[in-house]
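Novice: Right after this note come the structures.
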Structure I
Amino acid sequence: MLNFDFAQLPADMMQLLMCRGSGDPPLQWHEHQNTLAKRKLDEIEDARLFGSAGTRNEAVQATIRALLFLWTGWTDEANMLAQIAPAKERLYITALCARHRGKADVAKAAFKKMEGHGIFKPLAEQVLKVIRPDAEAALKRFRDIIEQNKEWEPYAFIDLYEQARTGRLSQVAWQVVGQLQTNEFEHLFNHCFVALTGRSVFKRRVISEADEQRREQDYRRRMAERRKEAEKRSQRQMKEQQSPRKKEAPEPAKPAPPHDPRAKILCPKCGQLLYLPESSRGRPAKCLKCSVVFLVPPKKPEAKARGLVARK
């Protein structure tokens with residue numbers, strides 16, 4: 001959502017700026033075009049779009065209309081209208097349209113001709129607020145460049161945008177890039193609106209410096225706690241890896257089933273020799289040859305050996 005005081009804007013302009021809703025806009029605006037917004041921008045006259053907002057300045061009005069086309073996803077129309085805008089704004093909008101379309105070289109060439117803009121310093125300040133010093137590598141590199149130069153670096157942001165556009169950044173970094181792009185649009189739109197009316201459309205600052213410092217301290221405290229927790233987890237994992245693992249006791253061997261010797265039995269009908277378990281004695285059995293069922297005879301008791309008495 002744009003950080004604008006919409007009460008400062010004419011009604012039709014406010015509706016066009018609010019057409020993307022309250023959520024974060026997509027990274028590539030032209031992939032989510034608003035047809036109703038385009039129809040309105042094509043048909044509405046300057047007198048109604050701008051109302052009594054400022055003096056009649058066709059070049060600045062064309063710039064604001066071009067930015068509205070860009071915001072609602074129509075880069076070709078924005079590029080066409082930007083040709084009658086003031087020189088710096090014409091090059092800036094040309095660069096933005098090219099960046100959205102993935103034409104990084106064209107965007108960089110336009111920024112090179114522009115040679116800076118009045119919104120670069122506030123954009124740099126916003127980067128230092130949005131991107132933390134401990135952010136992931138791609139964001140941190142961009143932050144370091146801004147912190148060193150104390151000014152917005154459009155070439156470096158084009159490279160960062162390309163990484164996000166081609167899916168080489170994490171979801172968190174992708175959202176940060178989208179937030180910075182929206183902030184860039186806000187400052188450029190406000191710059192043109194101030195040139196036309198002398199009034200800023202930004203919301204008034206309601207957070208005191210003390211509140212901001214407290215927020216910064218809370219953030220740093222939370223990050224320190226997270227680092228401590230991460231270190232503790234890492235130490236626990238190292239101890240678990242280094243500690244010898246207890247050898248598991250082997251399972252006791254299962255006892256072997258008792259041996260059941262075989263008995264030689266003749267079939268009473270066909271005389272077939274059968275080998276049956278000793279445990280089957282006294283039970284019915286079936287001959288494998290003639291299929292007769294018979295009772296297995298019990299085992300005969302062994303005769304006691306008679307000892308011979310030796311005669312003297």
Structure II
Amino acid sequence: MVIYFIDLLNLNIYSKPPLSYDNQLDKLIGRGLIVADREKAIHLLTTLSYYRLSGYLYPMLQEPKSEHLFKEGSTFENAFRIYCFDRELKQLLSSEIEKIEVSFRSLITYVLSNKYDAFWYTYEKLFKSVEMHEASLLGTRKMVNDSNEDFVINFKKNYLNTYLPSWMALETVTFTHLSKLYSNLKDTSAKSDIAKFYGVQTPILENWLMILTYTRNICAHHSRFWNRRLSFKMANFKKQPQGDWVDMTGISKNASYTYICIVQYLTERVNPKNSFKDKIMELFAKYENIDIYKGMSFPEDWQEQPMWK
């Protein structure tokens with residue numbers, strides 16, 4: 001856990017007034033941004049918001065960026081294209097993460113149910129942290145009770161059990177909930193059996209599940225992804241993945257390239273006939289204005305890496 005110490009004496013009171021759309025655009029133009037179609041720009045400020053677009057305008061600022069002056073030739077239209085690229089990239093990632101999630105949901109249910117029984121997720125003895133298990137169980141019950149799925153309603157009509165069997169209950173919980181359930185499991189053998197399907201060791205799968213849930217939340221909340229230094233770093237390998245991987249020498253462990261590689265690797269394990277790689281290539285070809293090397297930390301030889309070749 002990171003603890004921040006804030007010097008309250010050096011903090012200011014926020015006093016910037018809200019601006020009209022016209023004033024927002026004039027402010028950008030005054031800083032050197034070229035706007036070819038004012039009406040379209042106003043429409044985009046209306047539907048997307050100045051604050052959301054500012055993250056895509058930021059790469060076009062001169063140094064020092066604190067002066068908020070745009071580089072020569074910077075256009076509003078280019079910022080919007082960067083936004084469109086990021087939106088389509090997140091749609092691709094979200095689609096693949098969904099498939100990975102479904103596979104993990106299936107595996108954890110199958111492995112633990114067959115090793116113990118249908119209600120394994122309720123047994124305190126199977127988990128490392130009692131507090132985490134209690135919180136998990138409360139969360140599961142709440143998500144089950146909030147569910148309107150037919151299988152939940154039918155089970156409650158026909159059975160006296162407090163809990164649903166895991167193959168029903170775990171269909172109602174979030175991916176984040178599932179990843180924490182896995183991390184808290186005491187049974188290293190069962191965890192290893194699940195990780196083997198993905199060709200990695202248990203600590204790596206735990207780390208990657210955390211990264212995937214975080215990435216999907218970025219996608220779901222429409223936050224900027226493409227050029228961010230993301231919150232979680234990929235863990236170091238003690239043993240290389242079984243499938244094709246990439247040379248991460250010099251690559252930041254929390255760059256968007258790193259996250260995309262994780263999605264590609266796991267997608268290959270879930271569906272070897274997937275088209276994610278082709279779609280990524282098509283997206284980069286469509287948006288040639290995107291700097292994937294500096295902005296996303298793609299290495300120059302990325303297409304020659306075994307996983308992408």
Structure III
Amino acid sequence: MNSESRVHAVEMPFDILGFSELMKPELTGLSVLTVVCAFYLASGELIDMSRLLYTALGTLLVGGAAGTLNQYIERELDGLMKRTEKRPLPAGRLSPAMALLFGIMLSFSGLFVLLTMTNPLTFLVALGTLVSYLFVYTPLKRTTPLNTVIGAIPGALPVLIGWCAVRNDIGLPAIILFAILFTWQIPHFLSLGWMYRKDYARAGFKMLPVMDEHGTKTGRDIFWYTLALVLASVLLTAIGVTGYYYLTGALVAGLLFFLPVYRFRTATSQDLEDAIMIRNSLSKKIFFSSLAYLPTVMVLMSLDKV
């Protein structure tokens with residue numbers, strides 16, 4: 001090995017913490033939380049703790065794979081955005097080959113765990129989640145502003161993993177749980193999209209907030225999907241899965257979430273710049289409210305399971 005090769009070998013980036021960042025721990029952690037709650041709701045008085053742990057582990061691995069491979073695919077685009085330029089791949093902390101190998105290993109490991117330790121339906125839901133996220137949602141981000149709505153499907157599928165691991169079917173409660181996760185994602189990601197619309201525009205992502213200069217259409221979609229979210233959360237009590245403590249808590253959480261959403265929708269001003277500044281401030285409140293809302297509702301439904 002010549003001196004140039006030895007220097008190159010020494011300088012090859014390898015950041016252990018970068019691997020955890022590739023897995024998008026915040027989003028993956030929320031997915032695991034929804035899976036655990038759905039598993040608990042689907043269980044009877046006795047909970048199969050072994051299966052629960054394997055289900056959570058499989059979800060963690062598959063979710064981490066989705067985050068890793070998404071960052072591999074979008075590594076050059078991430079480098080164009082201030083929000084993502086310090087991620088492991090655009091920052092050069094890990095090589096693309098390492099990320100690709102890591103993502104593939106996570107994919108096969110997670111799917112193998114779910115197939116062998118739960119049932120084939122759970123495996124298929126997880127596989128559908130991974131494939132639709134990487135090969136449907138990810139490329140659509142550069143082609144249509146409908147990508148957020150379409151991407152909400154793989155984003156909501158993990159809750160079915162938890163339910164199917166116990167029941168091996170997709171009944172009405174599972175569909176309602178899916179609806180809660182689906183509708184929650186629209187205000188969550190559209191508010192994020194409004195906050196970073198200039199970043200998304202630089203990378204060529206056709207997010208709705210990028211195409212919506214004044215925020216009118218963004219406010220409309222956030223408003224109606226948040227309203228649908230609150231209504232969907234009520235249905236769990238209506239069909240007898242959860243009790244009235246959950247219902248009360250879900251309505252209070254929904255109201256607190258809805259307040260900045262309503263203000264964003266109705267923000268008007270004679271000065272267009274003032275209206276945009278108001279929406280800039282409210283988008284942050286909506287985003288952080290969404291982060292508080294989902295864990296709150298999932299924990300409430302678990303505590304007040306009928």
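Computed from the coordinates by the stated procedures, all read-outs in this text should not be read as laboratory data. All figures in this text were calculated on a predicted structure; none of them were measured in a lab. Cβ atoms are built from the backbone, for glycine too; each structure is taken alone.
Novice: Among I, II, III, considering only distance in nm of label points 7 Å out along Cα→Cβ at positions 33 and 201, which has the greatest calculated value?
Specialist: Once distance in nm of label points 7 Å out along Cα→Cβ at positions 33 and 201 is worked out for each structure, II has the highest.
Novice: Quick check for you: by FRET efficiency 1/(1 + (r/R0)^6) of positions 89 and 177 (r between Cβ atoms, R0 = 25 Å, to 0.05), which of I, II, III is greatest?
Specialist: I
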